1. Once distance in nm of label points 7 Å out along Cα→Cβ at positions 6 and 62 is calculated for every structure in P, Q, which label goes with the largest value?
2. Given a value of -9500 for helix-only ellipticity at 222 nm (-39500 (n - 2.57) for each DSSP H run of 4 or more, over all residues; to 500), point me to the structure among P, Q it was derived from.
3. Assuming 0.95 is FRET efficiency 1/(1 + (r/R0)^6) of positions 14 and 30 (r between Cβ atoms, R0 = 41 Å, to 0.05) as calculated from a single structure, say which of P, Q it is.
4. Once Rg/Rh (Cα atoms, Kirkwood Rh) is calculated for every structure in P, Q, which label goes with the largest value?
5. If mean count of other Cβ atoms within 10 Å over residues 22-29 is computed to be 15.2, which of P, Q is the source?
Structure P
Amino acid sequence: MNKPKPVIKTTTSAVVTVQLQISVGSWGPECGIDQVYRQASAEAENRVRSVFNRPGMSVKTVAIDAITTRTDLK
């Protein structure tokens, strides 16, 4: 006679990583690119935290695309 298999109750959780794109700031020609990266990262993270500040959530900048334009000297 076959014995019934034991029933094991499990709990499952998940971690989801989502991508969110945020446009932030405007910097003049006197601003160094390192400052742009620092300030853009901080501003984007602060915006997300202010809206979605929930337990179990972390905010981390993973990429920054700095877009520059050329200014001709006069």
Structure Q
Amino acid sequence: MKTRIRRQFHAVFALGISICLVGAFLMVMGESIVGLDHSGIASIVGIVGIGIIGFSAFIFSYSLARTQRSNH
């Protein structure tokens, strides 16, 4: 059980980092991909990535609290 939640945490965390990197890439090279007004799209993608990273922290803290409750 413990390793499954850790894998889940790492997978969601890696997804969030990847989405943030896509947002950074769009900020730098977005003009050739999505057009002249690319900074808004890149900002939204970055914010979504940060939200996913925060959600992975929630998954990790929830799993720690659950395992501590079951141990006592």
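Any read-out appearing in this document is the output of simple, stated calculations on the displayed coordinates, not a laboratory observation. Predicted model only: the values in this text are computed from it and were never measured. Cβ atoms are built from the backbone, for glycine too; each structure is taken alone.
1. Details: P: 3.9; Q: 2.0.
If we compare distance in nm of label points 7 Å out along Cα→Cβ at positions 6 and 62 over P, Q, the biggest value is for P.
2. Numbers: P: -9500; Q: -33500.
It must be structure P, since only it matches.
3. Numbers: P: 0.35; Q: 0.95.
Comparing all candidates, it corresponds to Q.
4. On the way: P: 1.39; Q: 1.22.
Largest one: structure P.
5. Values: P: 10.0; Q: 15.2.
Comparing all candidates, it corresponds to Q.
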